[in-house]
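Next come the structures, one after another.
FYI, it's all coordinate maths here, none of it is from the lab. The structure displayed is predicted, hence computed values, not measured ones. Cβ atoms are built from the backbone, for glycine too; each structure is taken alone.
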Structure 1
Amino acid sequence: MPLRDEIQAIVASLPNQPIDFLYGTANEINVDADSVNNPALVCLYPLMPIGIGLGVNGSANNTFDLYMEFIMITKFENQSDDNEGKINQMIELANRFLVYMSKYVRQGEVSQYFKFDKGFKAKAMPIYYSKDSNRCGVSLSFSVSTRFDDYLLPC
């Protein structure tokens, strides 16, 4: 299953509010955001370079640099300070997403799918007036690893 599908599954499991999920380039997401039904939107941009390293016991560690946006619709006439409450809601949603991601276990597996380095920190930045549909929230960039085990491959 592609990594974006795993991330979309985590977004779909987040409680408290209906959330839409979009994946694509900045232009694709900008166009697709116009037809989103829910006020909250999580955007995943195409994967940046992927690091591949060898682990122990026939495994490989894949490290992904991710860039995401957690945004919600706002009014065109709002001033920056009018959007602070919505930005705080999206920071909370991003925090909840990271917690769920750190505990995510794929169906049929027993261990966590995503691995975070010790001392993990994501970089977040407020977003004002994003997309043609006028959204505000927070961008999130971080690195996460997954493990690929050789025993999963047929010989």
Structure 2
Amino acid sequence: MKLLLYISLITTILFSQEINFKETKYIYALDNELHKNGTLNINKDTISLRYTNSDQKIIYTNDNIQIKTKNTTEIYTHEESIEYNIFFQLVLGVYTNNSQILMENFTIKSQDDMTTLLPTEYLASVIETIEYKKEDDKLKFLKINFTNQDRITIEEIE
């Protein structure tokens, strides 16, 4: 029984990762930046996203995407929430170094310590490029450049 508990604990630790991040969103039309901090929790079967000072939690599972607040839970299929689905697959691919997931929507180009993702035709009308840099499995930055000149930069923080 103790062995089972020990194995369960080790598995949870190995497949669980909490990442604190800072998000900077530049909105070209307003020439303005917005800043948010949040937490990503990557587990074996789910990824959850929560921004500081918000009661909303977004949970990605293999089956659906859930948007929870204190009083409500909205559930969407991956097809109904394409934006979140692609975002969470991007996060999962980058953080787990899973190029197979990334290749579903992007062409991958690596040069030195920088990786550039070029969107497939399906996403190319919205996303221009995605660039990211990791050092020792820590994300230095992930920058999403949109075709309308908006951009989102995510940086992992301690």
Structure 3
Amino acid sequence: MFKIKINWGAKIALLYIAFVLFILTLVIASTTKDFQLVTKDYYQQELVYNDRINEMKQAAKLTHPLEINYQANNEELSIKFPEMASPEQGNIWLYRPSNAKHDQVYPIDLNSTDRTQVIQTQQLAQGLWRIKVQWQANQQSYFVEKIWVKD
């Protein structure tokens, strides 16, 4: 039998080459990965997060909370606002955590007498969504966030 003897210097050189290849693989993998922040204006939102907490506390004090319902048969998302905090202005965000390209923003525009806004959801992808509703009423600001999974 033929035995190949490798001296300790060659073993160290092979170890260094393997290490360099490993590091290059990590560098290439990390530069080709698409990293997305939660939102594009993440840092600005973080600065006003204390205001968001106060808005959530105000919404929690409401005797009749904000109602969010999904009708799967006609693919409608209905958001009913409480009578004592009927919105004067505000926005509804449909936020897709897995892909920011799918995010939607709707200004609050109540289209019925029962303080309800209906959003058609046929164009929305299936999966996990976060519904964020921020509105002002009676010189108070309110914020509600709910998780919704579209089937």
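The table for this structure:
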quantity: Winner on distance in nm of label points 7 Å out along Cα→Cβ at positions 55 and 79 once structures 1, 2, 3 are ranked, highest first; calculated: 1
quantity: Origin of the derived value 32, 15, 14 (semi-axes √(5λ) of the Cα gyration tensor in Å; candidates 1, 2, 3); calculated: 1
